[in-house]
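K.L.:
Listed after this line are the structures, all set down as structure tokens.
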Structure I
């Protein structure tokens, strides 16, 4: 429930949203599903005087193929992503990640744009999107720019977004032939808990060898991070469980977890090793490998 005295605007177009943002001088807060924002308001971490709801902006909800890419509107919910046939065809790992989020009721509200723009280290949707080389579209009243998601996050709850920008869509390029992707996550006890660690993988297989590999680690660094040593090691190798175990040892070394109320840093490192192997195994299967 929004605090009494807070102004709420409900625009119906992106243009109207951008006008409200431009006139607010950074004091407005955008609300879509509200699964993060309302928690912050209830806890007292935020006390916004002006909210702008995106719930009536239909163009932000669209999921469609366009110009050789898949465009996912920023207010598409996790459950809409799980059920969407285009997403399942283009990037099944994104559906996996969306399905892993919290409870069914939360997935009915939580949006892809909110999950990314909140920029919490445990974000589920960022790792598979980064593995797929996706970008996020940021629009202002003056221009629009596409930012690769691997360059979008700058720290916990920090991104490259400017005060006058709105995240409108996520653009997923067509994935290479004979590629497969996967997202594996570990959470502690509760069914709707945040990720204690997550690993997204994408493999491209050509002539029985790994032509390209991408590994993205989540919840084990301030931002979702690529694992360059493991990625480089995999390229040119004949994929096998033993090779994946070696790569997992490199993600163990490269990740930078902290200890918190959910688990200790060393446990996270061990879990990353296990998740890396599982994500690579499933990526290989989806790429048509053994």
Structure II
């Protein structure tokens, strides 16, 4: 299937909404049925910049900066546990005046999207999950590293250790490989993590990790088997954080799910291999939804 040049651009309109008392920036454009795109960690709506021009030809695309990320407000008053975050998808849809949407989530966005589709299937027309912890969790050293951040941030005794860590430098070092493979530029990377240098950003980052948990959520593995909407799993198979086996297990449990394996693809697959992601998403969006 041929894909039009991905350098084409579309001007997205920004709309600021208030959900759960938090200001959230939503970027939208295109025409057709609504499609909600949820980005991953530690990105923003900008991660979809190479796929939106194609998707917007047949969909009204809504790409928020998730609560606390990108241009959205970093509130220390908000509860960021998993259940609250999942329910915010519905609250965001309500504020946008949307009932039922095509839901596409990468990484953290995919983790939330899977939970929302299981809890509120009546609001999800089609579902796509891309390189996400989904029903499982991180592999090897990543599980230990993220688990340590969660423990320190949530600990009354050791929280000060979390604040001593050079979070911006750590993220810049780990994500340099994605600048090298062309997923994003140095400027794009700075847009994703530059706020980690700021006092407000550091405080919110601590707040976020104090709620985050790395343990698997078995109810997602069970609930996936009840999903009836057309579903696509799109995965780079060289992801050092989230192995391809997660996608295989999820695809096997969801009736009729279609799995696209992007050979050699890394974690930030939407930005690294956008043409292949577009093909897989267009195939999903062309499938009839009940």
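Bear in mind these aren't lab numbers, they're just calculated from the coordinates by the rules spelled out. What you see is a predicted model; the values in this text were computed from it and never measured. Cβ atoms are built from the backbone, for glycine too; each structure is taken alone.
K.L.:
Here helix-only ellipticity at 222 nm (-39500 (n - 2.57) for each DSSP H run of 4 or more, over all residues; to 500) has been calculated and equals -9000, so which of I, II was it run on?
P.N.:
Derived from I, not from the others.
K.L.:
Let me ask another. With distance in nm of label points 7 Å out along Cα→Cβ at positions 48 and 104 derived from the coordinates and found to be 0.7, which of I, II does the value describe?
P.N.:
Computed on structure II.
K.L.:
Matching task: 14.0 is the computed value of mean count of other Cβ atoms within 10 Å over residues 16-23. Pick the structure from I, II.
P.N.:
Numbers: I: 16.9; II: 14.0.
Clearly, the read-out refers to II.
K.L.:
Volume of the Cα convex hull per residue in Å³, for residues 88-135 alone computed as 78: which structure among I, II?
P.N.:
Working through the options, I get structure I.
K.L.:
Using mean count of other Cβ atoms within 10 Å over residues 56-63 for the comparison, can you identify which of I, II gives the largest number?
P.N.:
Going through I, II one by one, mean count of other Cβ atoms within 10 Å over residues 56-63 peaks for structure II.
K.L.:
Here relative contact order in percent (Cα under 8 Å, 6 or more apart) has been calculated and equals 19, so which of I, II was it run on?
P.N.:
Computing relative contact order in percent (Cα under 8 Å, 6 or more apart) on every structure in I, II gives 19 only for II.
K.L.:
Quick one: Rg/Rh (Cα atoms, Kirkwood Rh) came out at 0.98 when computed from one of I, II, so which one is it?
P.N.:
The structure behind it is I.
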